[in-house]
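Take a look at the structures below.
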Structure I
């Protein structure tokens, strides 16, 4: 009752993508039970239209009270004690779609996309690599959640192939750059949150209201061409090394469903400025894993295991900072966390860190970076008492670069 998706079915004719909810191995098609929403959730106006949309944007725009009322209704209608759906076999046959028969789509029409750099371990690892241990963190990093504005047009749903990017690469600092396919193609283990109800231009979102605007979370792989990125990022930051493809999982886990997994995040020193101060647990205990299936193998190899709770700057702090200058957000906007690395070597969130910029190979496979035909899969889950809340998969395979004549 907490994981929402946009689906269509392999065996249907004339039906557009629409909103569903994960129930075990099934998906509950909310358009089919729209009449029940009219009966039991009167505050949700025109549910048939809301849930027949090819994205979650319309529903997300309705705000937290409607999200919560919808969730309570679904929990009630799917309980063993409620006969409304339980005893109506005809309705159940229409309403439930087996996940294996469903096509899953991007969950939202993404307007704007911001990617943060919120993991201290990742920032220290990368900074140490390129600037040395004494200058690993830039002066501003411990005072604000660093971020940049990305390209929403190249965000794709899990299972979409990614073409190896081409660009300028500097092989020798004493020579001009060359043009060619990236040879340092990498994944980044991230999560991302969708904006539900946005804010008006000029009106900030205070940190104690941030969760009212965050609809839910997805897994995200921010594919990165490290060699292209290294040459281009000064002075304005990432560009072609990032915007060739970003993959997200189709399942959106709502923030309310994650409340049982709230924990304290890392100690923040120095203390954040007043608009970023938060006195309640704001990190989430979400187990994350990345696996690779090399092009010459039929099996997956675990590359890393991490956890969202390691992230230094919380989701609430990211959104509060994003809007502190009056920047407006809209339903369907996406904010990535940045690479989520942990405190140990086996919890590093990118090949850049795992291989230390190609100095070492991944244990068990001959890889320093991603090769053509390799497949990367991100997974995530929360462990409750006797139950799991899963995020599905975020997967993609690398195809060869286009030939440029």
Structure II
């Protein structure tokens, strides 16, 4: 994948399918609680019944053992080889081998707010090199999924005197970090309190070095999934202790990157309580090129927000600069955006930063209006009208012209 973490301007070329005498199918899955693992074994039986060779492979876990223990997740099946992004060793399969050395892929995973979990997203985020070569062009794939059946209950919105907005972002090469600062200016211009927070990195420093990713801005606090310490913000605090969220991230194949998906995957507890129901959210983004996802990046992220019952606030065409045709610029009705260029060298332009600032202001005005409106609503325990009292009131006869 390009340093812009998005689409490059050259497209893939069709690749040759795997060439073996017998059809070879890879059943690749991620399973946290065993449901998909059980289904995968039945899928394997079906493949074998069709006379094909089959290989069962599991996608690696990205959560720490401490987190998995708290989530009561059982131990993974050690008899099934696991994908690795390094050199294959004992009971591991190199990820390119898993995806290419077969005639078809059956992919299984549990849902996370209507989409794939971060663990699976991390696998596909790593396929930029395969995309450039067109290695997977024409390869058949099918998906199996699992979901829970219980739903959340509505919760109360945050209640503070002054509107509080959190600008939360993930940035690998700095484009989104730059945009986020302009968004902050817009929030401040609308008279609200604002907090700039970054989403933690999930890639190792070794991988980031190979990708030429610069060091993160240490002056901006980072979300943590444990207890908050120095320069960190507990993830529930980041998402709940505010009246609205402005979320920024670069595209990965037209969707949010695994780092951002990992944050939303961790919100199951908030979803069960309905903590984010009614909370406004808006998205800003970066892509490599004009066709790299200036609309789909937001569009494909909506399942996370919709499952939470959040209020999605696009900017529409509320900013005249969006229709400026004198220069190439990012952004769409979905939100402010920038182009990083195929090699990541292009930086956000002044026009793009102005649209980002406008989004901060516009979103804050909407969030403030919601806050004021909700504060003016009668409390839920207010006495409802007494139907007996209404019955005792004299009824006024309607005029003949009003009768039907």
Structure III
């Protein structure tokens, strides 16, 4: 009876162990090296090879070998040779390519160790475990590629790249920023702006960083950055960053040197101002033309409406012309003037008197009836002015007087 209970207990334990192995996602099996067959396996291996338990017992090793990539079979044989002389507990591991259930190539991490030994002490059975690491290796390669790309990006980018934690310590800094700060490669990580920039500059950077953290939104600005060759202007965008493994309150920024752009803008503005000034001079010449028609005789035909600025330009142009041409008679023709008010009339009187101080006589021509009536109503004193009805009459008068 004891023997029966012992046998039942052994079978129960064996069945429990098999269930544990079947619950394991890794591929597990025991290989008899002498008989070259599988003496044990779990359900994951049967599913992977799409074989029944009976088939695995009879041709499992052949089915397993058929799935291994031909180029990896030699390495598998070499590992088996190493196991023949391996000590108990010594693990021989490696990776090999094999065909998956869907026919695609998968990568497996394989571990093997001596499971039982024969009477001569040589390895009789070996325990094999294989784990599909295809996706893990792909993720690792992608991670390595991302790290290499980020490192190259930070090393070669012609812009300033940086990231800081909630306390303002640098988590990342591009080589371009390190060069400006005078830091060795990687020398800015863990340090703050205060370690590299003047206090007043570092304070500005910190205030902007705090604004980005509190608002949670990007911030754009033009920043002055100290540089060995003089202060440079950078266009900066700072923004919050978050995610798994990123310290709370972190932010990042990108700064582009726009010094040349700003200099070009200033040059364009200066050129524009010069152009506007030249255009204004041309317009002034057009609206206040001064025409020498004979030696010592000038004509200034006026048209349109007047304001105080234009009245001042008329007097200035007239006096400059009288002096430049040594004119003795200046004809002001107002045929084209729309209306004359007290301000315009006073301007004409002031022009005449000012020209008289320079030795020139002013002749006013083209007075329309309505304008004449306005001058009388305003009681404008036209003493010192010679008046003629038309420009032709004024010219005839001037030619007789010169």
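Just so you know, all these numbers are worked out from the coordinates, no wet-lab data involved. Remember, predicted model here, so these are calculated numbers, not experimental data. Cβ atoms are built from the backbone, for glycine too; each structure is taken alone.
Using Rg/Rh (Cα atoms, Kirkwood Rh) as the calculated read-out, with 0.98 as its value, let me know the right label among I, II, III.
Values: I: 0.98; II: 1.06; III: 1.55.
Answer by label: I.
To test your reading of the models, identify which of I, II, III gives 2.7 for distance in nm of label points 7 Å out along Cα→Cβ at positions 57 and 337 when calculated. Spell out each step's value before the answer.
Values: I: 2.7; II: 3.2; III: 12.7.
This figure was derived from I.
Could you figure out which one of I, II, III the value -15500 for helix-only ellipticity at 222 nm (-39500 (n - 2.57) for each DSSP H run of 4 or more, over all residues; to 500) was computed from?
Values: I: -4500; II: -8500; III: -15500.
Working through the options, I get structure III.
Out of I, II, III, which has the highest value for FRET efficiency 1/(1 + (r/R0)^6) of positions 113 and 185 (r between Cβ atoms, R0 = 30 Å, to 0.05)?
Once FRET efficiency 1/(1 + (r/R0)^6) of positions 113 and 185 (r between Cβ atoms, R0 = 30 Å, to 0.05) is tallied for I, II, III, the winner is I.
Given a computed value of 7.9 for distance in nm of label points 7 Å out along Cα→Cβ at positions 169 and 289, which structure among I, II, III does it belong to? Intermediate values should be presented prior to the final figure.
On the way: I: 3.2; II: 2.5; III: 7.9.
Going through each structure in turn, the value belongs to III.
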